[in-house]
1. Give the label, chosen from 1, 2, of the structure having the highest value of FRET efficiency 1/(1 + (r/R0)^6) of positions 231 and 335 (r between Cβ atoms, R0 = 25 Å, to 0.05).
2. Name the one structure among 1, 2 that Rg and Dmax of the Cα atoms in Å of 30.8, 101 was derived from.
3. Suppose you compute mean count of other Cβ atoms within 10 Å over residues 255-262 for every structure in 1, 2: which one lands on 21.9?
4. One of 1, 2 was used to compute helix-only ellipticity at 222 nm (-39500 (n - 2.57) for each DSSP H run of 4 or more, over all residues; to 500), and the result was -14000. Which label is that?
5. Quick one: distance in nm of label points 7 Å out along Cα→Cβ at positions 263 and 663 came out at 7.3 when computed from one of 1, 2, so which one is it?
6. Where does the value 2.0 come from, among 1, 2, when distance in nm of label points 7 Å out along Cα→Cβ at positions 111 and 183 is the thing being computed?
Structure 1
Amino acid sequence: MWNRIRDSIRSIPAGVGLGIVAVVLLLQVLSLGEDSQLGRRVAKPFARLDTLIYDWRFQWLTPTRPEGQVPIVIVDIDEQSLKREGRWPWGRDKIATLVTALEQQGTALIAFDVVFSEPEKNPADALLGNAGLSASTRAELQAQRGLFDNDARLAEVVPAHTVLGYFLHGDGVRVGKLPQPFLNLGPDDARGWRVLTLPDYTGNLDSIMDHALSGGFVTALPDRDGVIRRSPLVLMHDNALYTSLSVELARLYLKAPFVQLKTATCRGTQTCVESIQIASHRIRTDEHGVALVPYKGRRESFTYVSATKVLRGEVPKGILGGAIVIVGTSALGLADLRTTPLETQYPGVEVHANLLDAILQGSPGHDYFYSRPDWEPGATFVLLLVSGLLLALTLPRLEPAYMLVVTGSWFVVLLLGNFALWKAARFDLPMAAILLMAFLISAFNIVFGFLKTNHQKREIKAMFGQYVPPAHVEHMLSHPEDVSLEGESREMTVLFSDIRSFTTLSEGLSAQELKQLLNRFFTPITQIIFDNNGTIDKYVGDMVMAFWNAPLSDPQHPHNAILAALAMQKKVDDLKAEFAAAGLPEVNIGIGINTGFMNVGDMGSEFRRAYTVLGDSVNLGSRLESITKFYGAKILVGEATHAQAPEFLYRCVDRIIVKGKTEPITVYEPVCLLSDASASRRERVEKYNEAVGYYFARQWDAADAILRELAAHDPERQLYGIFIERINELRQHPEATVSWSGVYEHKSK
């Protein structure tokens, strides 16, 4: 096991995979910084992908939240209101009428996502600027000026349960008046807080702010791509902390005397916000007091009432009674339409409604805010490390198709796990780093795997194209896993074929004639070997060496080798007439075949290599070919080949010891397939085998009689004469039979 792991680590894909893991982990640790706008901790290289995944979760897992017991109604200054009531901004007298109408409906709280920062021009001032007015008229108009002051009128009608919105920003302008902060800090203490600080503001007119119950900021800080995903619930200004409109509305509705911040020391000596507590309602935030907006759904998830209907008394009874009303705008030209994870053109006023609704519905065990837990950075690091190591060490051992399956499955597991925690626990866990890491590792391994496969195909084609049948090459290219170039030991069959008396034959030919002869001889011989699933090992002069059962498996390798040998002998007989017509000498060959365990593989030096076989079984095949001439046999096979190919008719040639060996073997001559043997041929071979049996049993007379009978009908059969001569010698020297074992030892190769 450890050896396999070590080999995986040493491979190129594993090394690159481990490098990718190291780089991603380094980026995750070193670039964990702050978003300059929102202060959200985010690994910047992965921020864009993480925000996309965040949006996908909202879109694919449609948020659900039950209707709250507290009705929240948005009074919308919409297109219809502008069409009926006139262009925006409306006069303060109309706003005063709207406030009065809302109060008469019995609303619980009235909030404005609209800021009244600039005084409205008094029409009396325009008249007073007329130099043609008489002194008495001017005095009378001056005395009645207050009747035309719409700002004062609005301030007078603002009920005690009104909450005004205002902006904190960094535009270098301070306008209007702010409400009282909920927490004042000294300069030294303020510097240690992680809460976002904004130096400037746009507040409401003093007169209007003084009459309102309270105020909350409506500052929106979108992400870099302009999408509202988070909203600050507390902000710092002039060493004081202020609450958002939604937090202030929740505090007032719950009749909580104050907002409580749960803080902790972080980043050395700094003060970080962990959560905000309003009565028994807890809001999870990041260290800057920023919360993820818990969208209830798409646009108009809350009750919308057109402002013009409120002004004209067209609102059905019961809709506004006891409700928290937020006055805002959705008209296209009023610049309060936002982009959210759910959709574009989302009214900014509804963002506040979502925050408020989630706060009011929250209770112990039912928190509707999304957040990143404190343990997220550590868990992400461990998941990156474990996933990276598993992928980097596992994928290189797989085929490209399996790489896709494993990587795809891992992606599915990660996505389902992340989305499940989002849905069940409302955890916003980042995925960009781990998905990117897994993609890079898998992509490299897949590409490398395909390149390796193509390289293997080219290597196989280059190495085996001239040595194995074309069908074998195609199979190896389609299934390279079936091919092993490494050295291995397996049972195989080897064939040696040699042209008899080649040296003498070649001396009578010119170089051109010799080349022509060999080319015309080797071409059909090679084709026969290919046709019978053999692999050409080499040509050495007039010798052909071939083997079976490598590089592809061939369960019938002894059978196929003998078929090839018989076909080769037949082809040589056919070539004799062709060679004679071309003025070339007659060619005869001897073939030796042996089956046994051999070492096969890509062998050689760094300068030249070859796919070949080695071993004692190979050497024996060569010895069998060399003694075919001695017996006058065209083909000789060893014991293992004979035993594994019973489909042929055999002559038992002899029991011998070849040069360089000490163990005797029985050799056979395959005559033909049993199915092709005629009755007379079978009879002759069986008689011969019977005679050889008598010979080994020392029944000389019986053996001699049969052999002489066979020789009379086939006097050219050299094998009969060999045994008749041996029997005569044994008869003449009976003392030699004492130690006789029937084994003939060949002294030459």
Structure 2
Amino acid sequence: MQTVVLVLIEVLIVIGLSRLVGLAFRWIKQPLVIGEIVAGIMLGPSLFGLLAPLFAATLFPPATIPFLNVLSQVGLIFFMFLIGLELDPKYLKGNLNVAILISNVSIIVPFSLAAILSLVLYPLVSNANVSFTAFALFLGAAMSITAFPVLARIITENNLQGTRLGTLALTCAAVDDVTAWCMLAIAIAVAREGSIAKAIPTIFESLVYIGLMATVGRIFLKRLATYYRRAGRLNQWVLALIYMAVVASALITELIGIHLIFGAFLLGAIMPKNAGLVRELAEKTEDFVLIVLLPIFFAFSGLRTQIGLLNRPELWGLCALVLLVAIAGKYFGTYVAARIGGIKKREASALGWLMNTRGLTELIVLNIGLELGVISPLLFTMLVIMALVTTFMTSPLLEWTYPKRLIKLDVVDEDQQEADIDLVVEDNAYRILVPVANPSTQRGLVQLAVAIALNHRQTAIVHPLSLIEISENYAFESTPVEADRLIAQRRDQLEELIQRLEPVATRSYVHPIIRVSNNVARETAEIAVLEKADLILVGWHRPAFSTNRLGGRVGQILTSAPVDVAVFIDRGGERLERLLVPYSANIHDDLALILALRMLVNIDTRNLQILQVVPDNQVKNELSYELQSMMKQLPESVSSRIEIKSVEAPEPIQAVVAASENVDLTIAGTSRAWGIERQTLGRYTDELAIQCRSSLLITRRYSKVTSHLSSILSFENIEQPAA
């Protein structure tokens, strides 16, 4: 019983640490899986065992290791089933001939280099009882593999699934995945039997089983798809039968002589790819597997990773050589084949970095090799480092090679491509970016953006921005197929929102942007720069102003976005005719007044009241020089609708609240303390957000360089003499 309690404590620590380290790696734009692998290594002799050897030996005694092994093997079985389940034939579309060429060359080149490297490594770091053939085959398979699950998530997170590069990478990775697993199966058979000749029966039995599963097994599974179409859900009995089939298939491939993971992968691969069936089966399976069982596998791998074995310069030199061969073989094999296939240099280079992703799949391969005794603990450690480095470098090198500004120029969808081209033509347009969290409830937010942006004097574009946040980097919801479904669903919701905007003529100026993201605030700021937005208009969704703190995504956007930002608190009013600007002469109030003037110029029925509240015994604040110049340029038709009112009051907030009862929209700048208190709007603005009787727009100015009004005033000055 004490052993069981200790195992449960280990599981508790593993889950908690893997989540924490995984989140830290997500913060630096790395896949969650890298953080979880690092967390597993931290618990092993490489860190925990080095810093506190006695405590580590007490927490992870030898008696508990078999329990962790069993749990990790169960996790691997169902994870491989999920990988097979997600291997959708849709990925094998477009440029299949080129993809097969690239995939095969990207396997042959690193495999050949690994075989040459084996001549150096075999006498130095191999086990004495393993044959050179098995060693070379296994090292070649380890160097050649691409982690399809991690690569698919990287493509989704970078919104590449709708581009030529993303489509080609997915196709190459899918072909590569199947080929590499077949190579690994052969390597395992040779390792277990001792030679290629003795492994031939095992290989033959494997082919027979694959053939039976692809024919007879598929017939039975088609009935499952038919049942799902009728029932519309998976009940527990059906789910139990599927899980039994997964375990049975794994046992069969283990008995054949390859490995149990192949049976689970094969069953997932031949499952009918009914969208609803795959989604429900994945969602019911992955949470427990990814949160509990897979981190245990990482911890089990970490306990076997001993970075301390690399205790001499020459061993680190060998590790560097392994890393160099792995990167160069995969990158140049992919790059050369892509160039031969007619792919441009930049795309070929980006594809080379993507195919270098090894991640979790590599770790599975390495654990099999260590378990079979094909590789030694020393080589295992070198290859784990290689897997981490090659996966870690993928995202930054991809972003460097293929920046986001090029992604929208590489869209496969013709309709979307035409829309993007239209937007590029209007490069000098006034642009407002509107993050929309819930399209069904934020019509007022988009309507306000239209009111600020659109007029007959200057071209303007409103971008409702919908970011679909994914919480995990290898959960089913972040696969490209599922991401495309979610994007299409969100696009329909935004189109419904646009069709409710008034007047009808304004709808053609509203162009939604939909992206997948794992960090909404950061992505919003990046898109604002990419789209050259003049203003970010964001809605406030929480009653957290009452705490006098500005947290959550709204606060993150305010503090990080390198453009002007306005926060809209919607009180539900439809009209935007009567505007109020409380003015106290700071740069944020300047922005509030400038936006109000823009709205005034846009529609000739609007009226503006500028309220200057003067505390007792103080001098009234004058308008800034910039605003005075702009006010002088306003035509009579606009300036006649502006009222400047001064009142004396001990507390400005009460005067502003009283004035807000008679207007439709109050526009106020953040208080002077903004630059000091980064997570608060300041006492005055926080109280106004709570007490204001009208809808409220709170403005934060980023730079005085941004002009929201000068281009309109230039038109007014041209038109004025003819009036």
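1. When FRET efficiency 1/(1 + (r/R0)^6) of positions 231 and 335 (r between Cβ atoms, R0 = 25 Å, to 0.05) is computed for each of 1, 2, structure 1 gives the biggest number.
2. The read-out comes from structure 2.
3. Source structure: 2.
4. Numbers: 1: -14000; 2: -19500.
Of the structures listed, the value fits 1.
5. Attributed to the structure labelled 2.
6. Details: 1: 2.0; 2: 0.5.
This value belongs to structure 1.
No lab work stands behind these numbers, since they all come straight from the coordinates. All values derive from a computational prediction rather than experimental measurement. Cβ atoms are built from the backbone, for glycine too; each structure is taken alone.
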